[in-house]
1. Kindly point out which one of P, Q the value 12, 14, 15, 13, 11, 9, 8, 7, 6, 4, 2, 0 was derived from, the read-out being P(r) over Cα pairs in 10 Å bins from 0, in percent.
2. If percent of Cα pairs over 14 Å apart, for residues 38-77 alone is calculated from each of P, Q, which structure is the one that comes out at 63?
3. Looking at structures P, Q, which one was mean count of other Cβ atoms within 10 Å over residues 14-21 calculated from, given that it came out as 9.5?
4. Could you tell me which structure in P, Q was used to calculate helix-only ellipticity at 222 nm (-39500 (n - 2.57) for each DSSP H run of 4 or more, over all residues; to 500) as -10500?
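Here, each number is a calculation from the coordinates, and none is a lab measurement. Not measured: the values here are computed from a predicted model. Cβ atoms are built from the backbone, for glycine too; each structure is taken alone.
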Structure P
Amino acid sequence: MDQQIITFKPVEPARMPVSVGRNGDLKTGGVSIQPIGREVWLQAISSKGSAARCVVALPADPDVLREMAAVLLMAAEDIQVDQEKVAA
């Protein structure tokens, strides 16, 4: 797998997610996912498209990555349910 960059949906600046990096807070416009040897790196991408100076290194272990994916899917489902309740 090559590096993948996921860009977040545009939102007003006050609602952008904030990441904390080496040089402080940054408005996060996306995330880079890149396999590096025996690790998978997650790196915030700023609202200006620059990579943050902070990396989360995950083990390149299929079981760990699948477990993380399952947790993210559960979070997505919970958020969708909450949004549907607000819209109703």
Structure Q
Amino acid sequence: MADGISDASGETFPAADINGELNPGENKDFKVDSVSFEIATSQEIKDRVEAQEKKEKKDSMQTLKTAILVSAVVVAVAGAAFAITKKLKEK
């Protein structure tokens, strides 16, 4: 056959889009595999949800760390003030 390659069963390959193959930048007619697209989309959504959960967990951990550090500084300053006033009263 002149327009495609045939096999033993008589079926032929579809004709190729020569302009689309030779000039891929001008080819705007993309064929999307719906199954692959759905898999990629669901994976992207799953990644976004995991990133959001990780960010929320990180934010809560950061808040807890900040609260502990602030409390430690307040206790240290109060202890230092108490020690200084005690030393001043002794003199």
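1. Details: P: 16, 37, 36, 11, 1; Q: 12, 14, 15, 13, 11, 9, 8, 7, 6, 4, 2, 0.
Clearly, the read-out refers to Q.
2. On the way: P: 59; Q: 63.
It was calculated from structure Q.
3. Q
4. Numbers: P: -10500; Q: -24500.
Working through the options, I get structure P.
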